[in-house]
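Every read-out reported here was derived from the displayed coordinates using simple, explicitly stated rules and does not represent laboratory data. The model shown is predicted, which means the values in this text are computed figures rather than measured ones. Cβ atoms are built from the backbone, for glycine too; each structure is taken alone.
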Structure I
Amino acid sequence: MNHSPSAVIEVAAEDGAVFRVRRFGNPGGNRLVVSHGNGFAIDGYVAFWRQFLVEFEVVAFDARSHGWNDRAEPPNHDYAHMARDLERIRAAAEAAFGKKPTAGLFHSMSAQAAMIAAIEIGWRFDALVLFDPPNNPPAGHPARAPIVAYLETLAAWAGGRRDRFDNPGELARDYAATRAGRNWLDGTHLTVAEAVLRPVAGGGLELRCPPQLEASMYEQGISLALWPPVSAFPGPVKLIAADPARERPSPTALSNQALAQEGSYDYLAMPGTGHLLQLEAPQACAETTREFLAKIGIG
């Protein structure tokens, strides 16, 4: 199947950051808006979102300073700007491609931005599907210490990570050697590596999202106050998370289990998966999403 976009639009944020937003799939279908987690790019998730291309119009975008986008100047690399970016991108897609039932499918950092946008800006989607947002419980909560330690570890790792490579295969091997990457679908390590790297003058490749910006988002996550009940959202929300029953589960699996129970979410823990569940089990994630959308009338 051809995964070239049928249209690309440029969307300017309030501070001048520019997003290259791509349209794929069935222009007559209902719309899915998709984005990714910190340090990644939505093209790396193609094994997940390509499964919707026959029935749905898929609008894909990368966060500021990620993926297809140039590095933003000034960076304004924070959740407040990312929430407003999402609102601009959704509105621009509607203006360019027409108004239709629209669901947002967002992972990790983009899922958190979507939650903030829905609560602080307004409910603009007809539904949200949130994949394993790394939300930090309030002080004193038993799930807080593990996720704080997890975010601190990721911030330290990201801040010191290698950012230059001779070819995508080097980064793909790095991904495959990590605990988080060992269960990704075959071939996904290279797909992700190609999506997050860009050529540099003089030869070689560099990370599209600078390590210091990636680290800053993990650091911001530690103090981000985002623990809403599902009643905070005026429309349907599905929470699909990592497996808390897996051996050595991701701290995000434990926090999302608690969030779902305390906040009364429509929730599924994807069996056997960690935080990068759409890279590990893309077909199962797509099937669960499709069932939810059909149930609420967007399928």
Structure II
Amino acid sequence: MKKKLVVLLLVAALIVGLFAGCGNRGEQNVIVVGAKDFTEQFVLGHIVSILLDYHTDFEIRFVSEMSTMVVWAALLSGDVDLYVEYTGTIFATVLGYEETKSADETFEIVQTALDENYDILVLDPLGFNNTFAIAVLPEFAAQYHLRTYSDLAAISQNYIFGGGFEILNRPDGIPGVQALYGMQFRETVALEGVLRYFAIENDEIQITEAFSTDGMLLAFDLIVLEDDLGFFPPYFAAPIIRRDTAQQHPVLVEVLGMLTGILDDDAMRALNYRVDVLHESAESVARDFLLSRGLIS
């Protein structure tokens, strides 16, 4: 391609300052694709960016390393045009719903609310459900006959939970799990990304969070416990885009439609595995995926 794909890797603290009053609204040929601060989002952000770069004449800028609320704020302000979000995150964190709904109900509520209240369009999901999960080592599960969150609640007060900052503080995260299941931990430790997997392997923590599509689940052979009371809502990944961007450039919606239903849980887990375990770059993994599906050449 003759166009140049611009990739910006920025930490969230710097993004807040960068976004203050200096968006991309005046640059008509620039589309900014956002992403959060973990492996799957890097892969998805690159998939979206490479696809748009290949099939359109826009300059695509990829901005990552953002927390949920930072990238959401950037979308609302116009400093980001689009990114891949999870229906459960919008449902609970952005819209503030506390009850759990079915996947279809959640999507309908999210799509309608963002359209009517925020001028944000929720496009068709990519196909996989990356819900939160709680995981333990197989020997730990065997020792206490752990199968469900309710089983874990009976012994959790004696052990350390390690997870990302967001899940430790979000209402749809560990605080909500603890309230529903009556679960307590001896200690909670904030650990991002792959660090928590090495921590559980080294017995620095005994319980951790995972996303259901984490590649590291395969690498460390972790047991995912059953959310038997159904706390976590469905987290189907879907592109979300500003209405004004979509109206000005309808080709973006058309191209993003190529990704509808293209990834299931196993496929997304395998892509994450390649980055986290095999140490391939998220960009190369994304490009290989698009090539394998015939979406670019």
> Comparing structures I, II by FRET efficiency 1/(1 + (r/R0)^6) of positions 30 and 142 (r between Cβ atoms, R0 = 35 Å, to 0.05), which one has the largest value?
Replying inline: I
> Which structure, out of I, II, was mean projected area of the Cα convex hull in nm², for residues 126-173 alone derived from, given a value of 6.2?
Replying inline: I
> Here relative contact order in percent (Cα under 8 Å, 6 or more apart) has been calculated and equals 26, so which of I, II was it run on?
Replying inline: II
>> Given a value of 3.4 for distance in nm of label points 7 Å out along Cα→Cβ at positions 222 and 246, calculated from one of I, II, which structure does it belong to?
In response: II
